[in-house]
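The structures considered in this document are given below.
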Structure I
Amino acid sequence: MTAITETRIREAVAVHEAHHAVAAMEMGLSVAFVDIEGFFFGTKEFVAGVGIRAATDQPEGRNVLPMAVAIIAPSLTESGDASVDRYASLEREAGLILAGRHGIDSQEVIESAEYIVWKEWDEIRMLANRLVAEGRVEWDAAS
């Protein structure tokens with residue numbers, strides 16, 4: 001893989017993960033970190049991802065709409081890499097299936113995500129640029 005290809009993929013993954021993180025925060029979820037360099041969660045290794053603090057005192061299903069919106073957000077724009085965009089399409093399917101299983105209309109999920117991506121596009125780009133430079137961004141629990 002050439003340096004240009006590696007840079008393009010890093011930028012695409014950063015844009016993708018920034019969509020998830022910004023949408024999650026806009027929907028009221030508490031984001032601990034977003035990482036594009038790889039991390040472990042227990043014994044599982046992830047290439048990239050967003051760590052969301054789950055409220056354990058919430059009734060089941062309460063956070064489904066915010067999670068579904070955060071899951072599908074990257075599918076609303078092109079990242080610049082076809083493989084990252086294909087993955088975003090799979091996530092979109094999964095997010096809409098999750099919402100549907102909890103009685104949430106897919107159009108509500110899509111419209112909420114579209115509005116956030118439109119409204120917060122500058123924030124998504126700034127976070128993506130920061131991720132390209134730093135690889136990982138963390139927030140404290142109070143944020």
Structure II
Amino acid sequence: MKTKFSDLLKIKDRNLKEIEKKISLVIADIDTLEKEIEDIDNEIKEFKSDLSGEFALFQIQKSFFTLMIEKKDELLKDKTDLDMKLELLKSDYKMANIEYEKIAYLHKEEEKKLLEELKVKESKMMDEVANILFNKKEKEEYL
């Protein structure tokens with residue numbers, strides 16, 4: 001049943017769904033970063049330096065190892081940023097959900113009120129029809 005809160009309820013519902021979508025995207029990004037971090041960790045663990053070799057080769061291996069650690073640190077920073085973004089989105093979702101629930105409650109109460117008004121109106125109409133039929137029956141009996 002359409003009430004004065006129906007359109008607002010639709011807007012709040014759409015807002016909730018948009019926030020849910022953003023949360024899903026951030027969670028997917030976090031999962032991707034975690035996989036990349038895990039891959040780098042595995043590469044670092046599997047990394048073996050050649051102890052019997054040239055100094056230039058040692059320098060290249062050291063540079064590679066340093067780059068891997070820097071990349072991991074960068075990914076960890078990005079993950080921390082996404083974690084904070086996720087927490088903000090969850091907070092936004094919580095507030096939006098509270099607003100939605102308030103409007104949903106008002107909408108439901110308005111529906112109850114309108115249904116009660118319709119019942120009263122229907123009852124009055126039924127009484128009117130009953131009176132008309134009763135009066136018609138009495139007129140027919142006198143004729």
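Taken together, the values in this text are just the output of simple stated rules run on the coordinates, not laboratory data. What you see is a predicted model, and the numbers here were worked out from it, not measured in a lab. Cβ atoms are built from the backbone, for glycine too; each structure is taken alone.
Summary table below
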| read-out | value |
| --- | --- |
| Computed 17 for percent of Cα pairs over 27 Å apart - originating structure among I, II | I |
| Structure from which -19000 was derived, helix-only ellipticity at 222 nm (-39500 (n - 2.57) for each DSSP H run of 4 or more, over all residues; to 500), options I, II | I |
| Identity of the structure behind 19.0 (criterion: mean count of other Cβ atoms within 10 Å over residues 109-116, calculated), options I, II | I |
| At a computed 21, 48, 30, 1 (P(r) over Cα pairs in 10 Å bins from 0, in percent, for residues 29-76 alone), which of I, II | I |
| Which entry (I, II) yields the derived value 13.4 for mean count of other Cβ atoms within 10 Å over residues 37-44 | II |
| Which of I, II leads on relative contact order in percent (Cα under 8 Å, 6 or more apart), largest value | II |
